[in-house]
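Taken together, the values in this text are just the output of simple stated rules run on the coordinates, not laboratory data. Please read all numbers here as calculations on a predicted model, not as lab measurements. Cβ atoms are built from the backbone, for glycine too; each structure is taken alone.
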Structure I
Amino acid sequence: MRALPQTQALRCFVAIAREGSVSRAAAVLHLSQPAVSLQLKSLEEHTGLKLFERTPTGLLLTAAGTALLPRAREAISRLSAFNATAQSLAESGQKTLRVGTILDPEFIRLGDLVKALTAADPQTEIFFHHGMSDDVLARIGRNELDICFYIDRAPRGPSGRRMEERLSECGTYCFAPLMNFTYHVIGPAEWSDKFLDAGWEELVSLPWLATPTASAHRRLLDDVFRPIGKIPKRVALTDQEEAMVDLVESGVAMSLAREFVLGKRTRPANYAIARRVALQCDLSLACLASSRNDPAIAGAYAAARTVWRLPSNAGRSRSARPRGSR
């Protein structure tokens, strides 16, 4: 895997895009023109993309350069924020809580959780790192995050089961289920005769939307299809659920979709929901089991129970290993 681009190269890229020439960018950055040219060359070699076209009036962004420019600005801004926060913490000794978030803030009740956390301990600063379920869980394992949200299949059992904390089989992670929800299987309306009353064995023969390997979508479907001995053809890689529904409606492929997402759509649907299959899942809060009783993490779990109106005495039980902990 390639290393991330150097910050100086990104600064030079942004300055050239703004000024339209290497010489003016060099003046703004207080660097020599050869140094700025070298940084641009390094960035183009790193990405394998041509970022500018030379014209009589100066340098113009290519399509690739236009697409990457806002990302470069965002990366520079985040690094500046990181440095400022690090300096502030070094000066104040303030406590921090690093939280891995997934999906949309409304679904995970992020605003309410922040209110509960800050009310419980105003001295703790909270830093959010957005990603996918398996990514943020892996960062917990590397001690890069303290807690994270996580999606996994709900353990089988009677309806109305207690939302008990559970450990991964290896004992590494502690999962506290916050809510149970359904992932429906949806497909283009014109394909209804192929999937409406089909089981997973029939659905594996249809094309499915591809999602990144760290996504809950990919893991959940792999866990369903792997025992069948087949993996479906995957098309149109995306990691946004709204986009997934749009692609399904356009007749591209099958997909999973949260009932929460489907319920928010206001226009007439051009998809159908499979009647025989669905995935019952938990949204959980996760941490290292060895850190569960640390004051900041224990406080976060207590705040989450308040937000989701769960009993404060929810017990812990060892259950089957959550699939994403492998």
Structure II
Amino acid sequence: MARRVLITGASGFIGKSLAKALAEEGWQVRAASRDPAAIPAIAGVERVAMPDLAQAADWSPLLDGVSHVVHLAGIAHGPGSLPGELYSRINGEAVGELGVRARGKVERLVFVSSVRAQVGVAAEHVITEKDPALPTDDYGRTKLRGERLLAQSGVPFTVLRPAVVYGKGVKGNIAALATLAKTPMPLPFARLTNRRSLLALENLASAVSLALTEAAAENETYLVADAEPISVADIVASMREGLGRPPHLVTVPSGAIMRLMKSFGREADWERISSSFVIDASKLAALGWRPEVTTSQGLARMMRSENGAAA
């Protein structure tokens, strides 16, 4: 059988990049999305429609002729007004159902879960796979449920728990910091020296590539992050370097920043940027994975690409 990989959720931020990266490695890629037209046309990539995960799906057409699977599809952010059952169904039960349908048909199913299946938004210690899984919100809890149902399905699998992923087209907190970095104003982050682990899109793609075929990765779970954590101050400095600007960071008491963010109702954002979150990805590195892009390089490259400059 030819090496053909099914990528679910291929029209998303990670999916688009991963489909391109695996096609360039020589994989035949079947890229599935609820909206196939949103997947870029790439040589070696077959764009197909995928079922609605809000209900039990027939995976047979998508799995036909497929040797490997990367499952990305799911609800990426907080449930908001979604019913809890629907949120759990898409991030949890649907993963197990895919595993059952893929059993006996594929060599490996790689589930891109999240570090949030293991821990909350902050950690006082370095996070490793040996830590008990203690998610703190519905997103993390449903991702963990998906992992466990996959393990019970009987299909050969690998679970990846990536840190916050960044790259061209990123959303969320990294996008918010990027917006601030683009402004000419001085930013009050010089004292934010707490370190946080991030993950470049390119480094995630290489981790997925390894997990698809490495025999020792079968039925294992791995944390994935860039080689070194980075401070919030250096995140902004790296972004501005990518824009060809000096860091222009100023020292302001952290309490003043906290009060300002609370006045805008952004307490959760303050917790994310002011706390530590360091991931040890040495278990995956022991298999030979090497994150080639440093966080500083990756953030600068992201800003250049977003700004229309050559990366």
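Here are the numbers for this structure:
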read-out: Label whose coordinates, when helix-only ellipticity at 222 nm (-39500 (n - 2.57) for each DSSP H run of 4 or more, over all residues; to 500) is calculated, return -12500 (choices I, II); value: I
read-out: Relative contact order in percent (Cα under 8 Å, 6 or more apart) - highest-scoring structure of I, II; value: I
read-out: Given 19.2 for mean count of other Cβ atoms within 10 Å over residues 62-69, calculated: source structure among I, II; value: II
read-out: Comparison of I, II - label where distance in nm of label points 7 Å out along Cα→Cβ at positions 174 and 198 is highest; value: I
read-out: Origin of the value 23.6, 72, where Rg and Dmax of the Cα atoms in Å was derived from one of I, II; value: I
read-out: Which entry (I, II) yields the derived value 47, 29, 17 for Cα extents along the principal axes in Å, for residues 230-293 alone; value: II
